[in-house]
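Student: Please go over the structures that come below.
Each value in this text was obtained by applying a stated rule to the coordinates, not by laboratory testing. None of the values given here were measured: they were computed from a predicted structure. Cβ atoms are built from the backbone, for glycine too; each structure is taken alone.
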Structure P
């Protein structure tokens, strides 16, 4: 049985994922970089990462995560990206190349915090550190230069619980929770 990762995420639909890949490819090529992007079908913004498991994730953990997620009440919202950048120090052998966003991801941070609050209330661990919401496009041995971009994301109308078998480039959605209201309500409130 393969190892699995388990995490909550926001995911674009196929059309938006392909649009992000087209823009990222064009931006890479314009700067003389090879795109080598991850498949757009697995593009996502992580809300909470539970970790990697040697086999299937623990059923009690999944059940607790589902109960906590069902208690999160947040409005739908627009999210967008404003920078391409790569992370990691010079000694790292693998640098994630990501899309990030300041204000364009503020509602993601708020949803993440609300979800973590409910997870902790159900006895599950809080993340070890706060992290910047991002969408990973690829990995590279070297860092790449950062540059600004205006890239609308999508209307986040749900968040999902994903189980990802390692080595298969696949994300299996094992739970979905809607975000209520319209995107405009999410931006105002």
Structure Q
């Protein structure tokens, strides 16, 4: 049983609303860091501080998680979440990391945004189908930034933030408790 997955167990997606709040906060952080910008295009300090504060506000805060959850996650889902975060950092290192030496902020941020888009696919097992759609739309947005180099990274970042905001609002306000079919 890989990651203690029981193929006979139907997964329940109980943390969709918490995920929605997380996406709203991350969208806000990306927007503010992009607005402040500077040499780094997306202000790294604002992004990092905002990301950390948002992470602890939602993902570590038991009161928020309990208020926004419809039950608990399985051990398998908790492990998938952990591995998705590990994958995110590995992908960020591979896709954006090599460009720090040259301070190629465009490729650093496109790499970070692409890593994030890719890691959403693993969250299908934690939050359901919406994560597949979020992953696809974010991946396409970032791919456009790679392909069309004349498009400013700020535009890609604002679109990425808008996508996350829309999915965040949907998950927080409109999503219902669901199970794997």
Structure R
């Protein structure tokens, strides 16, 4: 496959995923009435997946530094599958559940001045982490797809050049996914 076709495929997949996330997250298509019972567990499940992916990415780095390409590939494939599962679960949760606001102690969807004061400066830290997490999660998808293709095709030098960017961004996204969960979970209203 030539690079032009590869980039078009990666761009199409990335744009499609981005649009699905936005459409379902913003509830352009209205969510069904009632909250399925499994919904309450999805944020914790997502954090577990993110934490697992963080550990797997570090293991992948460990194995490639020891030149164990087979384990490196296996771990990265597992990480990719778990990340895809995370994406489906994340979209499902944000489609089904009402929006949760950081600091909303009474779960009314409105932040009173008292709630904002109670949350304090942690609120700003949360939003910095959340915004960087979201932006880098969108950026990392095409990088992961390209890195996987180059790695599976054994285009080692091109794979290495991409992974210098992909790895730290993907690791940041998985780690901050857990941090975001830990920070927002006290405010879930279900």
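Student: The value 9.1 for mean count of other Cβ atoms within 10 Å over residues 27-34 was derived from one model only; which of P, Q, R is it?
Tutor: R
Student: Relative contact order in percent (Cα under 8 Å, 6 or more apart) was computed and gave 33; which structure, P, Q, R, did it come from?
Tutor: The read-out was computed on structure P.
Student: Moving on. helix-only ellipticity at 222 nm (-39500 (n - 2.57) for each DSSP H run of 4 or more, over all residues; to 500) was computed and gave -26500; which structure, P, Q, R, did it come from?
Tutor: It must be structure R, since only it matches.
Student: Assuming 115 is volume of the Cα convex hull per residue in Å³, for residues 19-74 alone as calculated from a single structure, say which of P, Q, R it is.
Tutor: Computing volume of the Cα convex hull per residue in Å³, for residues 19-74 alone on every structure in P, Q, R gives 115 only for R.
Student: Given that semi-axes √(5λ) of the Cα gyration tensor in Å, derived from a single structure, equals 27, 21, 15, which label among P, Q, R identifies that structure?
Tutor: That value comes from structure P.
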